[in-house]
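**Student:** Each structure below appears as structure tokens.
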Structure I
Amino acid sequence: MKAATIARYGSPGVIEVCDVPAPVPGSDQVRVRVHAATVNRTDCGELLHPTLVRLLIGAGRSRRTILGMDFAGTVEAVGAAARRFKPGDRVYGMCPLRNDGAQAEYFCMPETGPIARMPSNLRFDQAVVCEGAYYANSSIEHFALQPGHRILIYGASGAIGTAALQLAKDRGAEVAAVVAGRHLELVRSLGADLAVDYTTDAFDQLGRSFDFVLDAVGKLSIHRWRRLLKPGGVFASTDGGPWAQNLLFVLWSMVTGNGRVVVPLPKRGSGQAFVTGLRDKIEAGRFVPVIDRRYPLAAIADAYRYVQTGEKAGVVVIDIVTEGGPAGPA
């Protein structure tokens, strides 16, 4: 099978698309024929800075040679003890970090993992939206958002940000979305009550305060987010922030017991329930995939380079197999 492989960590130039043996599913696993995958911030972080990722998945684990978390495809084979799916089922979800990833024609994963039948109203290339939404949801759940709450999302145009915006609106919250000017119309179309261009507007001097601030890109400094919070408000980030300051503030928050600074992570084992619930939201029209651009597998290094610019809106898709056969030019 064709796969995007890495023999060592480094820049996108180390990625090589080559032929490797197709994986064989274990007794409780399914083998997925991948139609679409993504390149996201997690993939870029694992390629460039693998130490933290390896700590998260277990230092003793073998290094992954194929990256990629989001996938959409069809079940091609199942293990002897697998019962949830059958060959031909259209599925989507997230490849566990302990597995070789989805940037390949095939991969295997446990049927009990974060995999579900695909939303019936989406194409494969539209369905690769789980990972960003999964991390966004961990913050939204931590906040326990309710109607009447006010939240500001910094970096609301990326995969995590667009998901957080929609999940917050689904709970009835009032949302201010801070983005670059070129993405203002996007966030308005997703339901933002206030759209702010951070390149021209002093968003930390809006004349209003918020119950929650979510930094969806890990770039917001303390002197800015502190001005935005109501007394007792909570700041969350999806990243360690500049000079890992957010992690230091999390420790400070834990020591003082005020809980005002958090870096929420998804609950262990929650992936399958999440992708199933996200499917239901998508089918009901309560969540809309945001796709930036598409690349064929052969040009995946260019996709990594683009994601590293920090300019993407939503998801960058890798076409592995199109409806009519192998992926063509983007």
Structure II
Amino acid sequence: MAIGLIHVGLGGWGTDWEENALPPVREIERVGWVDSHEPTLAKAKERLKLPTDRCFTSLADAFAKVDADAVLITAPMFAHVPLTIEALEAGKHVLVEKPFAATLEEAKGAVALADEKGLTLMVSQQYRHYPAVRKAAELVASEAFGPVGMVRLDFRKYSNRARTGASRHYDFPHPLIFDMAIHHFDLMRLILGQEPVRVFTQVTDPPWSKFRDEASAAITITFERGTVVSYRGSWISTGEPTFWGGEWHVECERGELHFVSREGGSSGDASDELHVLPLDGTAEAVELDQLAYHGRSAGLIAFASAIENGEEPETSGRRNLPSLALMIAAARSAESGKVEEIERFT
């Protein structure tokens, strides 16, 4: 039987979930839609042909009118935890977009409440669900080329075209770190199988940046077994754009893994590529598994499975805390100009 889902947050990204991520997933049945901003709700209702009697301006109204098992939250970041708490208090499982929260304190409070209620709380970290990423994590875990020494990771996009004041992205807090690098930070943990311990962020914004906070940075992250990741990310790069998942060089004892992931658009996961460059050999492409589901749809499948089986998902709220801690420490370093320690979890 499909899991009844209320979807809250129907702006541009929430609408994209409705059009692309949710339809392939038969395990989920949407039973209600919520947005507190009436014009946004009206626009989504018209575009998506949503039934009027299933559209609401608050979760409380939705809970009173429709029977649901779970809530999907794609509202703005600062609403994530308040909506999560409201849904958990109502006895609903929760899938929430990244970043999970703006502070560790509120994230830990939500995790504790989910534990108390015996409910699934999962964070959508969709970049995990692509074939090059899964294969890279597998090769690193098996030490196919020996232990990892250093990782170089680049992300480049240009999001600086709109006039000043014309784009919400310009006013997003820590737009590189909170909006995008959180994906890459989470992938670092998955691929390395290690937790981060300290971080240093150097802001690299040029004079022509229209962003309020840092839109580009060079970030150095040290992990618990000594692996160092050199991350360069930019929303204002005039260089050749990377895939959304970034351009990775994982240097191991006996060679390097080089991969790109999540091109975006209509390519699905078919555009992922991974090459191995043995120290004493020639580069060769690695055949990748084509996943039955990728990205957000794969995350929805995992969410439904966790609810049905009672198992903790790979990106549960609790398991996502170290990714969030790295994100927050990186932003703190951008402000302080100092190396910042990252909170650890047992």
Structure III
Amino acid sequence: MYGLGLQARAISPLCRPSNGSGVCHNFVVGSCCFSGANKIQLLTYHADTRLFECSATWAHEEEVCGIWGSPALAGPSLLGVSSPSCCRVFRVPDILAEELQVVAEFNLKGAQILWDLNGPQNEVRVVAGNTLQVCSLSGDKIGSVIRALSVDGCTKVNSAAIDPHQPSVCLVVGEGVGLVVFDLRIKNPVSIPGTAALHGMGPTCAVDFSCTTTNRFLTAGGDGCVHFRDLRVDGSAYSVLMQNHIRAHEHCVLKALFNPSDDSLFISSSSDNTLRLWDFSGVTHEKEKPMCVKRLADFSDSVMDACWSSGSPWVFAGVSFNGKVLVDEAPGRCSRDS
């Protein structure tokens, strides 16, 4: 366990050359103190000793609402950071004692940054309010908006995810309207009927695509459940088919993510103060449910965010509102060599 000593609600893996060994795992965590004097810390977790090392600390005056490391190993390490007044993309210095360098700044409050998992990081997608913006990170147009799409009848997008099999497609959860597909190949976003109340009276807080199974995605929300669905396309119309669901937590599920190498595994974090690892192996029928194979319960506060390591597909981490960071890995019977 690592304690930031400050409140926090965002964690992300960070791709750096040292990650290639699979022994060290780099995570960035941002604090969110209303009074200011916040910071972003680069934590290195040593798997052999199960110990943390704070490799760098960078000042960030405003609260860190969200943080997203670029998945690309080629080129510089980029870091997207959202705050109450704007969001920025930083370059992580090669010499960690140096300051973060601002690459681009966007006047968007409380935004979510989405990186293309496969392509070069010469642009980034930023979701704020009811709008998805594609913004340039290269050339003379750096920081400029290439394209913008908005959801009618929605004031806020709660969560969004890029389809790794079709990077032009982004699935968002619009407050009050449900699931909406942004496809950059067409002019307007497409709402999916019957998805406005996926998780009962509570919000839908998280959405994520499987990296290994085409069109498979999950949602999680205020009812403590995680749903697994298939995204269907018929011409220009979209629909969803329920595959399975599970009551994962007693309280709201704040984050849920498929394992990037094996979608029979997923993690979920909740306001019930736990981070859990689930295994779908052997589940062949909707009435069969995945098994909880890890339950991390030493946070003592809501687990606000969670992620998988970029150094190994089997290592995961979570951060709680009181600033505690825990890291664990899938047990041997779940871990498959990629």
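Taken together, the values in this text are just the output of simple stated rules run on the coordinates, not laboratory data. Since the model is a prediction, treat every value here as computed from it, not as a measurement. Cβ atoms are built from the backbone, for glycine too; each structure is taken alone.
**Student:** Please state which of the structures I, II, III yields 17.8 when mean count of other Cβ atoms within 10 Å over residues 185-192 is computed from it.
**Tutor:** The read-out comes from structure I.
**Student:** Taking 18.2 as the value of mean count of other Cβ atoms within 10 Å over residues 9-16 derived from one of the structures shown (I, II, III), identify that structure.
**Tutor:** Label of the source structure: II.
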